[in-house]
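None of the figures in this text is laboratory data; all of them are computed from the coordinates on show. Keep in mind that this is a model prediction, so the values were computed, not measured. Cβ atoms are built from the backbone, for glycine too; each structure is taken alone.
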Structure P
Amino acid sequence: MKATSPGRKLSTIDEYLATVRDDRRRTALQRLRARIRAVIPDAEECISYRIPAFRLHGAVVAGFGATAKGCSYYPFSGSTLRALARHVSGYEQTRGSLHFSPDRPLPAALVRRLIKARIAETRHRGQSSPFAPGSTG
């Protein structure tokens, strides 16, 4: 990503994507955005913890970002990836992020599964998970 102006806070996903220098990463993230929108067309696009995210019924249920090596998907939960471990085992990951390369984007079926699991989680808990990537929002 290229640096934004000091103190400039991004407020839209389009603004975020404009900061992504690498065309392959930007294209992969635009594709992921479209896949997320296809699953949850009524979700509100937002920036949460400085990354593009999607809020549904008050809970952030999906997000994405460019990384130094590729791209990441964020379920905004510490348990979604564990719950879908067998489906995401082929990807590098942390507790709260799933990493992929622009050359190997997340399949639409996996994106759907991740989002559906996260939505079910938020309904079960009655609120969004306190875990989210980053340290500021």
Structure Q
Amino acid sequence: MIAKSFVQGVLASPALRFAALLALCSAYVQGPLTKLLDFQGAIAEMEHFGLRPAAVFAVAVIVFELTASAMVLSGRLRWLGASALAVFTLLATFIALRFWELPSGMERMMATNAFFEHLGLAGAFVLVASLEAGKGAGR
């Protein structure tokens, strides 16, 4: 009982919750910052995935990821930011990680693993959104 109440206390900590949300959003903060520091690389990435006009898509992705992450981290419309990142992650995963098109081997295995890791990430954002939606239902 003592261990359970201790763990529950730790899990209820606002600092831990924020750290977990920051970890969840870390790729969506790091990615756009990297794109801002190497905008030509961001354009090349969009072109690689067939997204044109590449510069417009690069700007849109940067703004979107930073905005949605800020929503999740700040708690302001967290459900919307988390939902948007879940959908974005699913779309990006099906664009960038088409493992089924790759021949057998290491590259296919790595893409397969990354594909399913991103599915899990999208699922985590859905959980955040549903938990936030549940908070509003009780009000």
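Worth pointing out:
- Relative contact order in percent (Cα under 8 Å, 6 or more apart) from the coordinates reads 24; which among P, Q: P
- Which entry (P, Q) yields the derived value 3.9 for distance in nm of label points 7 Å out along Cα→Cβ at positions 9 and 65: Q
- Of the structures P, Q, the one that 0.9 was derived from, the read-out being distance in nm of label points 7 Å out along Cα→Cβ at positions 81 and 97: P
- At a computed -28500 (helix-only ellipticity at 222 nm (-39500 (n - 2.57) for each DSSP H run of 4 or more, over all residues; to 500)), which of P, Q: Q
- In this comparison of P, Q, the computed figure 11, 33, 33, 16, 6, 1 for P(r) over Cα pairs in 10 Å bins from 0, in percent is attributed to Q.
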